[in-house]
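Readers should treat all values here as calculations from the given coordinates under stated rules, not as data from a laboratory. No experiment lies behind these values; they were computed from the predicted model shown. Cβ atoms are built from the backbone, for glycine too; each structure is taken alone.
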Structure 1
Amino acid sequence: MNGTAHAGIGAAAGFITANAFQSTPAETLILIGLGSVSALVPDLDIDGKLRGRITFSHKVIQAAAQLIGLLMIFYSLYEGDSMDKWLGIGIGVAMITISSLLKQRHMLTVTGVGVIACGASLQEYWLVLLGVYIFIASFVSHRGYTHSIIGIVFFAVIASRFESSIGINGAYLACLTGYISHLAADMKFLPFNKRGIKLFLPVSSKEI
């Protein structure tokens, strides 16, 4: 199933949640949006279609890191003294070297680290957990752990913390049902799915 269909089903889940909680029009729109976005989250895995759409081009990050590395080297040469000078030069060289090895496939991992750092800076625990989810997802195979019960439980914790943070009743349920709707729509019992999902990883790798 394509991303548009998943987003549509997730939006419907958000709308149903809003009706169940008798939400205001503004809250209803938010819950519909949350359901729609959450329904796309399971595809943030190594081969998922979503990973390429939420990340920057690796060339942009590469250029920025190399520029910062060069500036750090020049600054350390002219302003640093003794140990600080060599430390600054070493960091600058390391940034240039590491960034030169960066490929597009690494960008989801970089995004996860960035979200973790942002969450820590804002002291938003749900955002830190989301960053951890993205970081881990960048290493797992498509329709793997993000499409399993483990993925559901992990995302449920994120959604619970998120609702506590924004204070909108139904946010947790809209996010969770949106996420689960993606897994249900990817199951093998639907005639248009050639593959299913490994819901019970790591206990069983059988597709259902």
Structure 2
Amino acid sequence: MFGSLFNKKDKGWQPPEVLGLTIGRGISFDPIALRLLPADSLIEHPDTTLMITAQGHCDLGEQSHMHRFYPDDDRFLIQFQGGDGKNDERVDEIMLWYFYDVQYPTGDTEWNRVKSAIRQTSFSLPGEDRDYRFERAWFDTSTAPEDPMTYWEEVCDDREGRGRRKIFQTAMLFARPLQDGRDEMLLVNMEEPENAERSVAFMLGFPLERHNFSV
């Protein structure tokens, strides 16, 4: 079903601009905003300017869309969520994600172990000297195991839509409080690309305001 939907798009379809950001453009962060990350955060500071080299789009349903911008530094991901980025320019959330770890499960047993772990109310992220406990942010009022969110992402490598590929993703969001009272977010993202090796990305994120960056 998904394949037929994607094939209906015009060959000349281009990834949209969202807040002026798209492939081939740079995003510059306010260095003061980056310095405000608490000392107990596990997120590395990005360079103040990142160039976008690929762009992804996810239709989350209920008129909610997610746009992802992949920079030349593959440790990071910029994510906008809100309108469709074409006619509806609404942006409800802006996140900067840092790839803390990426694993490549060797078989179904290991893959299913991760899928079971992210259904639970908490998740332990291994660190160099200790584990970090995150509480489930989605379904946070439930004390029972919950199924993760699933969605397709379509990714392109240039403004003409070349390098187009689809990735089926299974994800759950967790959070832990930092010393300044803010939450550090953990997105466990299980990725199944078409015709490629599946992987599990552990991404740490924090929200950005529009005044924290420029394009």
Structure 3
Amino acid sequence: MHPNPIFRRTEKAQSLALVRDRAFGTLAISTEAAPLLSHVPFLLAEDAAHADLHLVRSNPICRAARAGIAARLAVTGPDGYVSPDWYGDPGQVPTWNYVAVHLIGRLEPLPPEEIDPLLAAQSAAFEARLAPKHPWSMDKMDPDVRAKLQRMILPFRLHIDEIDSTWKLSQNKTEEMRSAAAARLETGFGQELGTLATLMKDPPRDGA
């Protein structure tokens, strides 16, 4: 995460709103070798005290987290390259603007029998976003197939102790320079450039 405090003052509520909207992130734990990473959908609790997720049994994180382990769940928002020419000031350099929120805490296994309600809750939450589509549910699955698939995955809960966020949106530039760069952003490359440009023009309220 970028160390400049000016990029790290977004109110917690806005960072959590991004996390809830994304509902997908990169789970990371430390090991004696390289860190282990897994890309997972998750459900954030209403009070943001924990996030529930599942992993396939063969995922090495399952073995490492058998007794619980420190973990970080990184959720990313829009990002994009910013050319110094777009600021209208010759004293600038290239940079990359982005939004990221990290949920930091302890990953603990849940009882295996929790997999059924966890999957039901996840599918219900995600299918609800597809309205007016009639939501899919696990009741549509053949019971034997459902049981077989559920034996292949394990439920986990990340108990969240800290929320770390960076909203790097050129807040260290003047409003005029930031707006000029935002106006050109969609001619460049990155992810969700329109959303990023909007955020640059009107950065989130300072939560410091």
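For structures 1, 2, 3, calculate relative contact order in percent (Cα under 8 Å, 6 or more apart) and state which one comes out highest. Before the final figure, lay out each step's value.
Values: 1: 26; 2: 22; 3: 29.
Ranking 1, 2, 3 on relative contact order in percent (Cα under 8 Å, 6 or more apart), first place is 3.
Here distance in nm of label points 7 Å out along Cα→Cβ at positions 153 and 177 has been calculated and equals 2.4, so which of 1, 2, 3 was it run on? The partial results should precede the final answer.
Working: 1: 2.4; 2: 3.1; 3: 4.7.
Considering all the candidates, the number was obtained from 1.
So helix-only ellipticity at 222 nm (-39500 (n - 2.57) for each DSSP H run of 4 or more, over all residues; to 500), computed for just one structure, reads -8000; which one of 1, 2, 3 is that?
On the way: 1: -21500; 2: -2500; 3: -8000.
Considering all the candidates, the number was obtained from 3.
So if we calculate FRET efficiency 1/(1 + (r/R0)^6) of positions 129 and 161 (r between Cβ atoms, R0 = 35 Å, to 0.05) for every structure here (1, 2, 3), which label has the highest result? Working shown, then result.
Working: 1: 1.00; 2: 0.20; 3: 0.75.
With respect to FRET efficiency 1/(1 + (r/R0)^6) of positions 129 and 161 (r between Cβ atoms, R0 = 35 Å, to 0.05), the highest-scoring structure among 1, 2, 3 is 1.
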